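K.L.:
Structures for review follow.
Any read-out appearing in this document is the output of simple, stated calculations on the displayed coordinates, not a laboratory observation. These numbers come from a predicted model, not from an experiment. Cβ atoms are built from the backbone, for glycine too; each structure is taken alone.
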Structure I
């Protein structure tokens, strides 16, 4: 599996962000090799003949499809390169942190670090074309940078990310796209950073110094699931990734996720999927999932 770092020198980039045409020489990551990247990616597919394997699912690429790939997710492209049409927006979290004075901004975007809902969104022609036009504006400012380019990029990027977040929220009926209460976002950020060791709501209640009732109320309101379900879904996702993309034994995975006994990970996994970890791994390898 190949790990890709963000390359600021690729295609004349001065920021920790880039907009790339899928048919250009800059779109070097569109291969069948399984990859994981140290940055975030949004693909705007106007046309493509084939599918994307993202984490454990195959996504058929339909016209006007938007695909969201979070930092450190696993993916490979199985598409005829001559049919690619569209653009990709790539950026590091530090770019958003520098541009937006909000430490939870990336965690407010429902389509990143998402484990419960699909990582794709179909959008109407008018919106798709509008976003493509705005991405072209950003690309122009990246290539022909002026003293105020950062401000223009910031405003256009913010518009794109928020509009997509609103559409994603509406399409999957998750709830309000963004709220002013930071409780749910702080919880989400902490889960992303501590899922290997902290797997109970009480763990996060202690870290956040608020009651588990307050956490659950905020998470339920924002993400439409309980805090416990949120944690279990995130834990299940990470275990699946270890089973699919590593050769680690079940005992090694159990130890990595702080399960005290190997039978505990078997019980947890089978309750959530109906399969044992070994059965899941074999099904994936045999293409029978």
Structure II
């Protein structure tokens, strides 16, 4: 009865989607089955914090990820806030319950020597318009840290060859200026020359396909996955991996963290700090590999 009252509240008062309501139902039903299995006398009205804590411990012991446990505990908290406000219960047994810390997932990146192989060996890209465009795209991801949406959204007017800068429109339509170097300038000039020979082309879009239309993000993702597969065996091979690679490479070469934050277009420094953990992990690997007593 109480569970259905909460689900109705989500459905009719909060206008939650059917998918969201079903997710809450699944998580809360799992908890209901757990406490009923402990003792048939336990109910939503009388269970205490120890029962909820035991559920959290049991989930962790059964190999559930901390993020999954957090989600289920969040559903339980939401339900008890509702029950308390409506007077169905007299106290909230999960208010002070601490959720397990979410696992830190370090960004995946491609090693410098692998990127050098991909960008420097002639056989990696076809000797035609698509090949030269794709070569530029890989180099631009690696040298500027753009998101795929930012890259395909570039217009001709956003690429300043004299100042060697890109005007990038990021999340929330926030714009930033990203510099680039001599090597990327060389590849851009080659591509622009090839682009000018196309019979028809989008007059605004910087990156286009051979038919002249703006290049789509999905096509870029497929290309990046295929090209990275030539130099690395790792599972994740995406434009975002190249964004991680840019940030990690910059920090490995003593770039200032605040500068990397600005180049990536992060709103908060904490978002960028995850890359310092990546570089430290690499440092530990090198230490253990090199030191005779490590």
Structure III
């Protein structure tokens, strides 16, 4: 029996070591493009094409970042992007949580079919509704403003956001609602004082999703924004690549600046992100 246990433990250790080696190899494989981008951003244009590539630049050209930030008004583009991103996060968290609370806690006729229709909209590509939506915003006079990018998030956000929060709300015991009702709380007070405070992991995960999607959004600003002073960072980076197509060191410096906030937020909130995703799928 002891030999069998020893053999089994050895097999488990070997299997775990293989998995770790596989994960480490995959991580290195996925990190190579990022490391190359970071290394290139500190090189001279001549050193970019040196073979084999120099992973550690000699010397470090810090002025690449200064030039990348000053040739176009990236500071203005960053402010525009922050305004849109923060507004979208607030709108999505408020509206999606209200809709999800209704589907998770309230009883009303047609609740099941309505939720099915909501989930079915996730299968509709955004390109299908692009032209009707553009025509609607054009009639409203919202073209070349931030409104088409912000206002829709205050009307439910997205079907995925509602689904994710609804799944999390179902994991919160209904007994808390019943106790709150006995204390005289209204449905909105239950939502505001009980459901939302207990849903911080899911709300944090959703905020990260919205941030990533809005910060990296290129198609929306490209369609609705025409003025140069209202561009987002994604549009500014595309214009930068058009003007400096051959200067890879400057393009990589601009790309690092664009990517840095996403990396910082993801690694800082990684624990909250994973916790929210795991718990949101516990109950259907």
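K.L.:
Comparing distance in nm of label points 7 Å out along Cα→Cβ at positions 96 and 256 across I, II, III, which is largest?
P.N.:
II
K.L.:
Tell me which of I, II, III gives 40, 33, 16 when you compute semi-axes √(5λ) of the Cα gyration tensor in Å.
P.N.:
III
K.L.:
Match the computed value -17500 of helix-only ellipticity at 222 nm (-39500 (n - 2.57) for each DSSP H run of 4 or more, over all residues; to 500) to one of the structures I, II, III, and report its label.
P.N.:
It traces back to II.
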